[in-house]
Each structure stands twice: as C-alpha cells, then as structure tokens.
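What follows draws every value from the coordinates through simple rules; no lab data is involved. Small disclaimer: the values here were computed from a predicted structure and weren't measured. Cβ atoms are built from the backbone, for glycine too; each structure is taken alone.
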Structure 1
Amino acid sequence: MTKEIIYIGDPMCSWCWGFAPTISKIKEHYNDTAPLNLVMGGLHAYDDFPMSDEYKAEIRHHWEDVTRATGADFDYAFFGWEGFVLDTEPACRAVVSARNLEVTDLLSFYESVSRSFYSENKDTTSIETFRILAEEAKLDVDKFVQAFDSDKIKQETVNDFRIAKSLGVSGFPTVLVTEDQKYTLLTAGYQPFESLQPLIETWLEHSF
C-alpha cells in the first residue's frame, strides 16, 4: 500500500513560513517511508489591488502572531512598500515551475521563496526574484523562465488550487496523509513537529 504525505501551502502564507521547520522535519524523518508531495494553495491568488493601510495592518498582525507562536523571522520593512499587490499566484507558479523541471529538492525551493519574501524583503511577484532562486537551486534559468511564462504551467498552478479546494482545504498550512487514495487530515494550521510526530508514527504503523 502506497502512503504519502501531502503538504498544501502557499509560499507567501505567513503561517506556512512559521511552519517551515515542522514540515522540513517531517520530510527529513519520513520521506523515505511516505514521500512528501507539495500542492500550492493560492492564498491570495489573482489579487489585483494595491494593499491599503488597513490591509497592511491586518497582515502585520498576522506576522506578529506567527512570530509569537513559532519564532519565525520577518522583515517589517515590507510595510513601507507603496502600491504592492499581494498576489500569491506568481510565487505558487514559481514552485510549480521548479516542480515541472524536477528540481532536486522542491521543498527547499518552496521555502526559498518564502524566505525571500518574509525575511529578505524581496518582491516575490517578480520573475527577477525567481531567476535568482532558480539559479541557486541549480536549475536551467532560461528553461525556468520559459516554464514560468507558459500557459502549461499557469494551468498546472490553477490545477493545484483546484486540488486543494477539492480536498476541502481552505486554510494553510494543511497536511494530509493518504493511503491508496484515501485522505486523512493530519493538521489544519500550525503545529510543532513534536505534536505531529506521534500521529504520523501511529499512521505509519497502524493507519488512523
């Protein structure tokens, strides 16, 4: 019987950034037994309006909550940006592009996008940011850009969003475990690795 762990997240989701150490440990401990697969959630995909001061204040509050709960690092200089449109589709599409090119470590690439946005204050709606990350991941940058701009990858990104919705996922991070096409929720929202480890162990040994 085939067992997999499905991580549904968005690289521009602050709670997903806080969850990064947890999901990395899950992969480190269990990837050989139950491979980790990523599905992009599209938290604010296709937003097309500049962030207002009220919107920025709401997002800042989320960041502060995440730091208190997880210790995640944020660069608050972001809130000095003017006219920024918080569209998370490009960041998700960058991850799908890397997946399509069979990047060596997709989770690391995903987390590099998050790190660029949250702790390095980079524009993760810009292809120029993704070029650098693709090069760091030892991808063919020209092929990456071609994939990123292609209708194929745009549609594949939409398909990820649809898969997330079809699984009933509306918030991130969400982790599901699956065995022979049967999905079980492991967590909806942040949890430390220590809380999830015994649940995964039980699932691997006996199923839920």
Structure 2
Amino acid sequence: MELVVATRNKDKLKEIKALFKGLRVKVFSLDLFKGAPEVIEDGKTLEDNAIKKAVQVSKFLKKFAVADDSGLEVEYLDGDPGVYSARFSGKFATYKTNNEKLLKLLKGAPLPKRKACFRCVIAVADKGRAIGVAESRCRGKIGFESKGDNGFGYDPVFIPNGFKKTFAQMSASQKNKISHRSIALKKAKSIISRHLSLYR
C-alpha cells in the first residue's frame, strides 16, 4: 500500500520515513503528485490542521495519508508561538528568523522562566476519512543561544528536560528516542498497522 506524507518539508519527511520503517507501506512525499492541493493551515489547533491536511490529501489522491502539525509552546510567551510556530517571524519565515525572534522575545528571562513544550499531532486518513489521531509532547526549556547543526526548526534552541544539549546537538537516533514527533509517529504507526490489517 502507498502512504502519502502530506508535507513538502523535506526535513519532516526524512524523520517520518525513518520512523515508519517496518510498516508494509511505501512512503511517498506530496511533491511527487502533480496538482496535489496546498492545504491552508487555518485551524485554531494543531489537531485541526493535522486532520484537515490528512483528509484533504487523502481525498484528492484517493490514497492513505498522514499529516502532522507541530508547535512549540513557551510558557513565558503565554503559549506562543504554538499553532503559528512555522510562520512565527512572518510570511517569509525561516528556521533561522524564527529562532532569532524567539530568543529576542526571551531576552533577559532567566532559565526557570524559559519553560517550553514541543507538541506534535499526527492525523491518519484513508479515502478522505480521518481514521485516527496521535499526539505527544516533549517538555524542556529554551536556551540562551542557538547550538548544534542537526535537526531543524527550533531544535537549536530547545533543551529537553533531563539533558544539557539541544535537540540540534543530538544525533538523530538520540533525538528520536525522546522527541514529540517520534513518539507521536510511533503511536500513529500502531493506528496504521491496525488499519492495514483490515486489508489482509
């Protein structure tokens, strides 16, 4: 069976492909399908956006689809950037400009006030119908500067609880043991496996 990951973000696709190893599916990027819809992420929650993307892509391609929406919630900023994490620094946001804006807003805040939580919601859809949602969180804090060259997004500034390194300073295997996306994907993998058993 073919499974389409409803994203054009190559970094997300790489993580998802690695974590979906062992499933009886061939994983494809949305980029491979000409005319695939650009789903507008206008939901009020991460769950809204993930379900909308998975359902619309699955319906258009008539295929099995998964979509994620992830966000960083910073306590000092009353939960921001949250659902706006990807475009935190504006329409033409990049990983670098998002991190720069976050560090600027936290300037002067002591470490105890830099608590943060990464959230990831994964939606699974088949034939245009949502069949399951998985969610996970990873708690930590925001460092005082960007550190590390691995990962993507806010990884260079996020230090998970129990560690002194940012996600970007960790190897992919180390990060995938604890990250919000890896745990949510493992839950989604179970949803997909159960659904695939219906096709046997």
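So the values come out like this:
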quantity: Origin of the value 1.3, where distance in nm of label points 7 Å out along Cα→Cβ at positions 57 and 185 was derived from one of 1, 2; calculated: 2
quantity: When mean count of other Cβ atoms within 10 Å over residues 89-96 is computed for each of 1, 2, the largest belongs to; calculated: 1
quantity: Structure from which 0.70 was derived, FRET efficiency 1/(1 + (r/R0)^6) of positions 33 and 169 (r between Cβ atoms, R0 = 41 Å, to 0.05), options 1, 2; calculated: 2
quantity: Comparison of 1, 2 - label where relative contact order in percent (Cα under 8 Å, 6 or more apart) is highest; calculated: 1
quantity: Given -9000 for helix-only ellipticity at 222 nm (-39500 (n - 2.57) for each DSSP H run of 4 or more, over all residues; to 500), calculated: source structure among 1, 2; calculated: 2
quantity: Which entry (1, 2) yields the derived value 12.0 for mean count of other Cβ atoms within 10 Å over residues 49-56; calculated: 1
quantity: Parent structure of the calculated result 1.3, given that distance in nm of label points 7 Å out along Cα→Cβ at positions 17 and 121 is the read-out and 1, 2 the choices; calculated: 1
